[in-house]
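In what follows, structures are represented as C-alpha cells.
Laboratory data are not the source of any read-out in this text; all were calculated from the coordinates shown. All values derive from a computational prediction rather than experimental measurement. Cβ atoms are built from the backbone, for glycine too; each structure is taken alone.
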Structure I
Amino acid sequence: MNDTKNKFLLPLILVTSLFFLWGLAYGLLDVLNKHFQESLNITKTRSTLLQAAYFGAYFLVALPAALFMNRYGYKKGIIAGLLLYAAGAFLFYPAAQQSSFNFFLLALFIIASGLACLETAANPYVTVLGKPETSEFRLNLSQCFNGVGSFIGPIIAANLFFGDTNEKSDLGSVQFVYIAIGMVVLLIAGLFVRTALPEIAESELVSESVQDTKPLSAHPHFINAVVAQFFYVAAQVGVAALFINYCTEAGAGINTPEAAYLLSIAMLLFTIGRFAGTALMRTIAPNKLLSLYALVNIVLCILVITLSGWISVYALMAIFFFESVMFPTIFALGVKDLGHHTKKGSSFIIMSIVGGALVPYAMGMLSERSTATAYAIPLVCFVVVAWYGWKGYKIK
C-alpha cells in the first residue's frame, strides 16, 4: 500500500504543478490588458485580442493535442506543452524590445498552445494517479492550485508592471517576469523528463459499468454542456478582462496598481469559492448549486451595470466567488454517462473554451462607450448557465 502511494506521490506533485502554472499565466493575462493599453497606447477593444489569442489557442490546439497524446502518450504531451509554454514566455523578450503588440499576441498564442496541451493531459491524468475512489478529491485539490496561481499572478503584475511610468521600463518588467517563468517551466519540463510516469490505459478513463452504442451527438446533456461551457468561459474571461478598467472608472478613486491588487483579491475569492462550493455539494445537488450561483451572478451583473463607486466594485469582485464552481460542474455534468465517448466528449468541452476568445472582444467594443454597459454581455452568459443547471443537464 505504501509502495503504491510513493509511486504516485512525485508524479501527482509534478502534475499538480501544471495547474499552478496555467493559473499563473491566466492571472497575469488580465493585468496585461490594462498594462498594454498604457505602455503601447492601444484601445480597450484592441487589448482584448490578448484574450482572443489566449483562448483561441485552446480551440485550435486541444484536439490536435489529444490526438498527439493518444499516439505518443501523456508524458510526451505534457513535455511538449511545457516546451511550448517556455518558448512563448521567452518570446516576450524580443516582443518587448520591439514594443510590438502583434509580437506579444504571437508569444501569448504559443504559451496558450502549450497550456492547451497541459490542460488536455492533466485533468484526466490526475484522476488515475491513485485510488479510483479518491479521484474526485485529487482533481479538486489540483484545481485549487490553479486558483492559487491565478491569485498570485495579479500580485506579481501589480508590483512589477506598474512601478514606473516609463514605457521601456514597464515593458522591461514584463520581459523579466516572463523570462523567469520560462526558466521555471523548463526546470519542471526537465523533472518530467527524468520522472517515470505511470501509463494511462483508455479503459481507466471510462467507467466499465457504462455501455453505450449511441453516437456522441445523441446525448443532449453533452451538447448543452458544450454550449453552457462556451458561455460560461466567455463570461469568466470577459468579467476579468475589463476588471481593472471598470475599477478605475467606477468613481471610487481607485488607481491602476490598486485595481490590480483588487483583481488578485477577486481571484482569491474565486479560490475560496471553489473550496466552499465543493463542501456545499455534499448537501446540494451540483446542478441546483450551479443554477443558484448563476442567478446570483445575474443580480450582481445588474448591480455592476447600474451602480457606481465601491458598492459596484464589491459586486464585481463577488462575481468571482460565485463563478468558481461553474467550469468543473458543467464539465462533470456534461460527460456524465457518456461511456466510451467520455474522452472525446471531454475534448469538445475543452474546445468550447473558445468562448473566452470571441465574446470579450464584443465587450471591448461596448466598453469604448461605457465599461459598465459591457457587463450586460456576461449577464446574458450567466442566464445560459442558469438554464443548463435547471434543465439542460438532464440525461435523456
Structure II
Amino acid sequence: MKPLNIAVVVGQFPMVSETFIINQIGFLRQSGHQVDILCLGKKNGYFNNNEVISRYNLMENVFVFKWLDLMPIHKLDRLIKATSILFKSIKTKSFFKLIASLNPIKYRDDAINFNQFFRVYFNHYFAVNNYDIIHIHFANNAVRLLKQLKYFENRVVVTFHGYDAHNFDASYYSELLKRNHIRYTVNTEFTKQKVINLGFPENRITILPVGLDTSFFKPNKKEHKVFTVLFVGRLIELKAPHIAINIIEKLIGNEQLKFQLNIIGEGEYFEKCKRQISERKLNNFVTLLGNKSQKELKDNMNGSDVFLFPGIVDKKGRCEAQGLVVQEAQAMELPVLVSNVGGIKEGVKDGETGYVLTENDIDGFADKLEYLMSNPELLKEMGKKGRKFVIDIYDNAVLGENLLKVYYL
C-alpha cells in the first residue's frame, strides 16, 4: 500500500485529554505516512514533552486552519506564496477559482491585496494540497468545514467521540449527511446507535475504539499495606465520583477491611466531593489527588488494587461513550468495576476482567469490592486477563491497522 498524504483536523492541538489522537498520529507517522495537523482552534504551547510528539516532531506539522493564518502579513510574501499555490493547483479544479479571485474589477482592493485569493484558497485547501485522506475528529468540526469538503473528492473520515453525538441534533448535521463520500468511525456500539439515530447510514459507520500504548501502560506493582481503590476522570456528574465515595462509605461498617479510595481528577464536582468527604467524616478513607500527569497516573495505578468507575446518565441525558481510562486500568492489571451505562460496559469482559454493575447500585458495587478484597488470587487472575484483553483489542498498533483499513476502503 502506498504512503498516504493525510490531513488530521482537530479543535486544538495538543490536548491533554486527547492523547489518543496523538497516539493515532504517531502510529501513522511510524507507518510511513505524511500527516499535517490542522487546528480549527489554536496550536497549544504546552504538553510538548509528550514522547510521541517529540519522537515524530509533530509540532512542526501543526497549522492553525483559518484563512487569515494562511495569508502572510507582507504583500510581497503574499505574492510569492500565491504564485506557489497557483503552480500547485494547475492540475486541480480549484485553479480557475483561484485565478478568478485576482480579478480587480470584481474584487477591487481584496484582489490587489490577495485577500480574496486566500479566502478562496482556504475553501479549496484540501484539494489544492492534494490530500489522500482528510480525517476530522469530532463531527461538529466537520460541519465547520462543509465548504472545504464540497471541493474535495478524495476520502474523508469523520470520527464521532461521544460529545458530538450527544450535544447536537439531526438538523445540525443535515448538510454533512449530504456528503456521500464520507465514512464515519465511532468508539463503541453505543455511540454507533446514537449516530444512526441522527440519520447517518449504518453502512458507512465503523466501530473503532480509541486506544492506548500498552508498552507504556505496563504494570510494575508497588507494595502497599492498604487495599487501594482508584477512580480517575473529570469530576463531573456523568463520571460519578460522588457515587464512588458513596460506595466506599458502604464498606466502613466492616472493621476487618482496611481500604482507601484515591480520586484523580478535577472539575465542577471537586468541591461537592470535598464537602461530601468532610460531612461524612471520610477523610481517613477517601483522598482527592487533583489532576496528575500520565506518569503520575501510571504510578497510582501501580499502587492500586481495583479500578472503580460507576458512571451514570446525567441530568442532560449524557453518559460515557467509551471511557479509555477503563482500558488503561486493565492494561495495568487492575480489575475494574463499572456501570452498565453508555459504552463503558463494552470495554470490559464481565466476570473475567472485572464486573459490570447496574447504574447507581451502590450495594452491588460495595459487595463486589468486598468480594475482591477477600479473594487476592481472583484479583490477580482478573488483572492478567484484563491486560491480555486490552493488548488484543485496544493497543494502538491493532487499532492503527484497523484505521488504515478504513482509509484504504
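Overview of values
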item	result
Parent structure of the calculated result 0.85, given that FRET efficiency 1/(1 + (r/R0)^6) of positions 285 and 381 (r between Cβ atoms, R0 = 30 Å, to 0.05) is the read-out and I, II the choices	I
Label whose coordinates, when relative contact order in percent (Cα under 8 Å, 6 or more apart) is calculated, return 13 (choices I, II)	II
Structure from which 16.1 was derived, mean count of other Cβ atoms within 10 Å over residues 69-76, options I, II	I
Among I, II, which structure scores highest (criterion: mean count of other Cβ atoms within 10 Å over residues 149-156)	I
Structures I, II, by FRET efficiency 1/(1 + (r/R0)^6) of positions 333 and 373 (r between Cβ atoms, R0 = 25 Å, to 0.05): label with the highest value	II
Among I, II, structure where helix-only ellipticity at 222 nm (-39500 (n - 2.57) for each DSSP H run of 4 or more, over all residues; to 500) as derived comes to -11000	II
Answer label among I, II for the case where Cα Rg over 2.2 N^0.38 Å, calculated from the coordinates, equals 0.95	I
